[in-house]
Structure 1
């Protein structure tokens, strides 16, 4: 997606050889016009799939998932929580997820009332690196006996193993921008 790639080149910051900071438009401050175009692109890429729910993980995936949902007939967006709040039921699907960025492991949870065996779930997230978040979300969908129709990623770090991990699960993956490498403060796309 050229618009996204241009935004990454203009506003993204490379830190080391493996961190791409895009918080000025994607995961802290959000460029809603760009999100709108990404939502349209996800719909285009998954137009032949029946989607009844969109699943993401808090917090960075929520914005793009909500915008994308408009193009999938306003299906509900469900997000996995990283912490159990006092207002959350105890009957949940759970999966363990290790965050590459935060170097922390979370036990993510989705209330069993929000995904069931009738659902056809599109997973959407902001980044794909090692694939741990997507794997955790796929596990939750499988626990619910629902169907994963695909995984939509905004930015994939193509030099890490995430795609291979997801494809081994037999799940289709679509990334809007795939970074081949980052070096000398430059982003090189696949």
Structure 2
């Protein structure tokens, strides 16, 4: 069965983005980009892949689930299908409609969506963000791949923004990159 994997970058204090959804304060080294381009190239948005000449097949994921806060920055710059190389689902009760047939809007019950997707054949499902969606999908998250950046944000979008629900995961791997980024993998 496919797994739901929350693959996300976080600050030391647990934020995936700043208060205005900024992510440009995260330091990205060449070694980290080498890892991403080589092992999870599908995590690179389609328009960036074209700019850097990345033409690699999906290694880990073939489907992406994201909330409106994660999708909105792409819309703000005129990109309606930020990950065209993946099946894309946007979970939002406020966006109204999406004018791109490559992106499916899910207005309610993200748990049912993920449970259905897990039953399909294919690669794993990437939970791309945001914090409210991650909290809602916590019962279905099978694995966490956390890129912990050596920066304190102070405020912003929490990695899990929901009810108090202690959930145990087991650390199964760590990897450190130049500049102090630590990649941690946890499984249920």
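If distance in nm of label points 7 Å out along Cα→Cβ at positions 77 and 165 is computed to be 3.2, which of 1, 2 is the source?
Of the structures listed, the value fits 2.
Once distance in nm of label points 7 Å out along Cα→Cβ at positions 125 and 157 is calculated for every structure in 1, 2, which label goes with the largest value?
2
Once mean count of other Cβ atoms within 10 Å over residues 117-124 is calculated for every structure in 1, 2, which label goes with the largest value?
Max of mean count of other Cβ atoms within 10 Å over residues 117-124: 1.
Which one of 1, 2 has volume of the Cα convex hull per residue in Å³, for residues 53-140 alone, as calculated from the coordinates, equal to 94?
Considering all the candidates, the number was obtained from 1.
Taking distance in nm of label points 7 Å out along Cα→Cβ at positions 21 and 101 from the coordinates of each of 1, 2, which one would give 2.6?
2
Which structure, out of 1, 2, was relative contact order in percent (Cα under 8 Å, 6 or more apart) derived from, given a value of 34?
Among 1, 2, the structure yielding 34 for relative contact order in percent (Cα under 8 Å, 6 or more apart) is 2.
Consider the structures 1, 2: one of them gives 18.2 for mean count of other Cβ atoms within 10 Å over residues 69-76 as calculated from the coordinates. Say which.
2
No lab work stands behind these numbers, since they all come straight from the coordinates. This one's a predicted model, so the numbers in the text were calculated from it and none came from an experiment. Cβ atoms are built from the backbone, for glycine too; each structure is taken alone.
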